[in-house]
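Each reported figure results from applying straightforward, stated rules to the coordinates on display, with no laboratory input. All figures in this text were calculated on a predicted structure; none of them were measured in a lab. Cβ atoms are built from the backbone, for glycine too; each structure is taken alone.
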Structure 1
Amino acid sequence: MDYIEILKQTLTKRSWVTIGAFDGVHIGHQTLFKKLVEGARQAQCPSIAITFDPLPALFFHRIKTDHMLSTIDERVSLIESMGVDRVIVLNFNQELADVQAESFMQEVKKALGLEKLLAGFNFTLGKDHAGTVTLLKTIGNDLDFNVEVLPPIRHGQEIVSSSNIRRLLKNGEVVKAGIFLARPYDLEGKVVHGEHRGGKLGIPTANLSIPAERLLPGIGVYATLAHVDQRTYLSVTNVGVHPTFDNPLPVPRVEPHLLDTDESFYDKTLKLEFIEYLRPEVRFPDSRALVAQIQLDIQKTRKILANGQ
């Protein structure tokens, strides 16, 4: 079993551990990591997060392939930014999916000297999701580790969860999604050549090549911040298919227009933060009407982001 070898690469006599998918590393996850790090430091042992690639939900087709809130590299970086000492990424395959919860926890105990497991309220582990927090507490008693279950984090009446964030983003509700994440939702990609339609209209855009697995916000126009070359630009971003033009795109594309710069940024990596939804993408009668609307979008974006930089 390859996951055993990966666990043993972090062989330690004592540790506090949390296990999960942690897609997006939202405020619920952040609360868990803060408690993990603080507790492990007080206990004077390493804090360790175990996560999976691909996401179990993706492996079992519970989410679509383009619905991830973070790539595995982004996920690891976000977890490490919380102060977690080590992030272990296990390859999630059928072999791992078939492992019983008790067998898995035996290996974690053996390799990591597990003393305390922190888990979210709805966490399950092992074959057929049989390893509920109730069962894990029983396993903990048998294997000599404690289990602490954290209650859900709520925003109003809603539970903060990766699935709820996906729903918000698909609806264009980037402000609320940002609250759930404790940061604006962002996409990062290389600037590549497109049809250059924006440039011909006098409003050039940066066509972003986004990792295929990342979730795009719902089709529409957004006030965004673009980070490139260690600088930040106000930007207006269209997520859509260009319905005003002949031959609309077959799939949505992410195209920010960066304000107050004439640079094209081709082949450079650009990070885009979605701040506020402006309007739906609609078909205009001609390109002149489209340009007039984009100028209004620019004005509105300047007002929205005037105090944000």
Structure 2
Amino acid sequence: MFELTFLGTSASAPSVHRGLSSAIVHFRNHRFMVDCGEGTQRQLLKSGLGFKRLNKFLITHGHLDHILGLGGLVSTMARWEMLDHMDFYGGAFALDRIQRLFEVVFGPGELPFELRFHVIEGGVVFEDEHMSVEAFPVEHRGPDCYGFLFSEKPRRPFLVDRAEALGVPPGPERRLLVAGESVTLPDGRVITPEDVLGPPQPRTRLAFIGDLARTRQLASIVRDADALVVEATYLQEDAAMARRFGHLTAAGAARLARRAEVRQLILTHISRRYHTRQILEEAQAIFPNTVVANDFDHFTIKRAKEE
């Protein structure tokens, strides 16, 4: 299960009701900030999420409306001495701009603590025993644009009936088997995980894409995701403008969600030129299970139970 909170949902410039692009993905003891537009630290305070354990930043691309808030945010966290390091994951172009931003904020070679920059080119960028984050290239404007796929690792269910038939008692033996270790019973029999675990079951998957010009080849990457987050900067009536500036229409986002058979579509990066209702109506006509995210909206993303 992933927790998702939007801090900014506006396109290009803030509006009265929407800040610039940023979101927090929370999983167990991990917190990932996806992009950090100008004003994000104030949004973070207003959200009630706070700064604790916020040391992993995923950058979709290097445009200023997605990174400019890092200067103020990192400066504040440095003064409060909250962390000893931060990790930034993004394309080479984005990370270069971020490093130059920090040189302006702190001075050349005067970083307040260890800032680690991980240049990504696709594939797994972070993982532990419970989850992984995979980056995949997308088309927008300029180089090194990426989306991110958050995935819980498959789990093999413990088959209680089979364990009881084999005489495995409740307690530490069963915990060891779930952890993938064999156990020896008092009568000398060795029980392996294969004896009591079922086949791997798919777990929760969250696809997060920032700015996007074209959706080709993405359906296979985000297929069957429990939620897809993607921009909807324009309406279909302005599709020519969307193509000109490398953005997506609400209808285009909905068609991607339908092709990929995701369970829910969450739209963000909303232009001030439209009312939220217009974006929602256009997308829902194609993909009914669509919502338009507002600043501070919170979503719990979890795997739908199999029928």
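Annotations
- With FRET efficiency 1/(1 + (r/R0)^6) of positions 75 and 155 (r between Cβ atoms, R0 = 25 Å, to 0.05) computed over the structures 1, 2, the top value is the one for 1, the highest of the group.
- Comparing FRET efficiency 1/(1 + (r/R0)^6) of positions 43 and 147 (r between Cβ atoms, R0 = 25 Å, to 0.05) across structures 1, 2, the highest value is found for 1.
- Each of structures 1, 2 was scored by distance in nm of label points 7 Å out along Cα→Cβ at positions 163 and 299; the highest score is held by 1.
- Entry that produces 0.75 once FRET efficiency 1/(1 + (r/R0)^6) of positions 83 and 187 (r between Cβ atoms, R0 = 30 Å, to 0.05) is calculated, selected from 1, 2: 1
- Source structure of the calculated read-out (distance in nm of label points 7 Å out along Cα→Cβ at positions 3 and 107, 0.6) within 1, 2: 1.
- Ranking 1, 2 by mean projected area of the Cα convex hull in nm², for residues 91-234 alone, the structure that comes out highest: 2
- Structure (1, 2) behind the derived value -7500 of helix-only ellipticity at 222 nm (-39500 (n - 2.57) for each DSSP H run of 4 or more, over all residues; to 500): 2
- Structure from which 20.0 was derived, mean count of other Cβ atoms within 10 Å over residues 203-210, options 1, 2: 1
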